[in-house]
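**Q** Following this line, the structures themselves.
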Structure I
Amino acid sequence: MYSQTSIANLALAYLGQAPITSLQQNNEQARWLSLFYEPVRDEVLRTHDWAFATVEKPLVQVSGSTSEGKFIYAYPTDALFIRRVYSPQDPQQAIPFEERFDTQSHIRVLVTSVPQAYVRYTRKQTDETQYDPAFVKCFALALACDAALALTGDVNLSARLQQKYTLYLEEARRSNMSEGLFTVPQADAFSEVR
């Protein structure tokens with residue numbers, strides 16, 4: 001099982017640093033890793049359609065159609081990256097959409113020409129026990145890259161870790177995509193998918 005501490009310690013191992021007992025520990029390593037942890041995690045989640053963080057569900061319409069005949073939907077609150085919007089009648093066909101800030105309701109919205117639209121997105125997955133091993137390695141490498149200069153002052157180490165992260169991310173993406181062919185569930189059975 002993965003945890004914030006185990007991921008942080010993997011990043012520290014890439015940096016040649018001693019492990020910590022928690023991100024709340026009162027030392028330089030824990031403070032820097034705590035600072036970088038969430039932004040780096042979310043950035044790595046956005047880089048790929050990770051199976052463990054993928055959600056498919058109907059969008060919630062927030063108002064009637066616009067003057068252009070388009071439909072306005074609430075932006076999913078846990079979404080980090082919208083992968084596609086589609087109609088349940090043709091789930092294989094992606095529908096163009098636009099992200100906006102609705103000034104009347106003060107929320108982010110998606111605008112599209114399809115009534116009863118569905119969405120596939122990468123969610124903000126904060127439960128480390130759900131992480132795929134390839135994602136964990138990518139995340140730890142990215143975390144090490146961002147913390148390298150602060151913790152070691154070694155620009156070359158940071159560059160080497162960045163190169164390693166880029167190579168491993170490509171391998172992890174291929175592995176994640178080939179793990180199983182994705183089949184679109186029936187419109188009435190949409191839920192989080194693995």
Structure II
Amino acid sequence: MGAFNEIFAYLIQTVIHLALFAVLLRFILQAVQADFYNPISQFVVRVTNPLVLPLRRVVPGLAGLDMASLLLALLLQLLAIISMLLLYRAGLPNIGVLLAWASVGLVGLVVNIYFFALLAMIILSWVAGGSRHPAIILLYQVTEPVMAPFRRLLPTAGGLDFSPILVFILINVIQIALRHLAAGMGLPPALVIGL
């Protein structure tokens with residue numbers, strides 16, 4: 001692959017991955033019922049509205065989940081995989097395999113988002129404990145539904161919260177399982193963001 005093709009591939013993948021991240025973040029924010037009026041939530045909604053709103057007319061929500069955002073995220077992951085296969089002149093597998101690859105990649109991206117959100121929460125609790133910055137509040141709202149069950153299992157000791165250790169262990173177990181699942185499906189790791 002020449003330099004021009006490599007640059008073009010990089011730019012295409014960056015645009016698709018940024019759109020995918022924004023749409024998936026919108027889905028997560030709605031799933032955890034984060035503050036809609038938080039400026040960061042408002043930004044995510046405004047950026048993703050041109051893509052989500054047309055699809056929402058066709059795809060209804062389900063049990064409080066924004067299925068239009070989830071479907072759009074799956075389609076963007078699928079587009080990323082197909083574009084990489086075409087750019088590298090690899091053959092396209094059947095649609096079932098492509099959808100399976102995209103689904104695994106999507107789950108992997110959600111796991112990575114939670115990994116970095118929890119890591120940011122831990123660091124911010126040491127650096128900016130008690131801060132009311134919109135980003136910190138949003139991080140708390142996203143991570144708390146995952147952290148709460150583990151806090152009940154492992155209460156704080158002397159003001160220290162050890163429950164993130166259990167969450168990180170679970171995240172690593174899920175990542176290992178996803179990598180083995182992807183390998184079993186023949187998914188090249190370089191094709192999918194999140195693995």
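**Q** Who wins on distance in nm of label points 7 Å out along Cα→Cβ at positions 12 and 84 among I, II, i.e. which is largest? It would help to have the intermediate numbers written out before the result.
**A** Numbers: I: 4.3; II: 1.3.
Comparing I, II, the top value of distance in nm of label points 7 Å out along Cα→Cβ at positions 12 and 84 belongs to I.
**Q** When mean count of other Cβ atoms within 10 Å over residues 140-147 is compared over structures I, II, which one is greatest? Walk me through the intermediate numbers first.
**A** Working: I: 25.4; II: 17.0.
Top value of mean count of other Cβ atoms within 10 Å over residues 140-147 goes to structure I.
**Q** Work out distance in nm of label points 7 Å out along Cα→Cβ at positions 4 and 108 for each of structures I, II, then name the structure with the largest result. It would help to have the intermediate numbers written out before the result.
**A** Details: I: 2.2; II: 3.1.
Across I, II, distance in nm of label points 7 Å out along Cα→Cβ at positions 4 and 108 peaks for II.
**Q** I have -0.90 for log10 I(q)/I(0) by the Debye sum over Cα atoms at q = 0.19 Å⁻¹, for residues 28-123 alone, calculated from one of the structures I, II. Which structure is it?
**A** The read-out comes from structure I.
**Q** To test your reading of the models, identify which of I, II gives 18.4, 58 for Rg and Dmax of the Cα atoms in Å when calculated. Walk me through the numbers on the way to the answer.
**A** Numbers: I: 19.7, 60; II: 18.4, 58.
Going through each structure in turn, the value belongs to II.
**Q** Another question, then. Any idea which of I, II comes out highest on distance in nm of label points 7 Å out along Cα→Cβ at positions 60 and 148? Please report the intermediate quantities before stating the final value.
**A** Details: I: 4.2; II: 2.7.
Largest calculated value belongs to I.
**Q** If helix-only ellipticity at 222 nm (-39500 (n - 2.57) for each DSSP H run of 4 or more, over all residues; to 500) is calculated from each of I, II, which structure is the one that comes out at -26000? Mind showing how you got there, number by number?
**A** Numbers: I: -13000; II: -26000.
The read-out comes from structure II.
**Q** Out of I, II, which structure matches 20.8 when mean count of other Cβ atoms within 10 Å over residues 100-107 is calculated? List each step's numbers first, then the result.
**A** Working: I: 10.8; II: 20.8.
Corresponding structure: II.
Just so you know, all these numbers are worked out from the coordinates, no wet-lab data involved. As the structure is a prediction and not an experimental result, all values here were calculated from the model. Cβ atoms are built from the backbone, for glycine too; each structure is taken alone.
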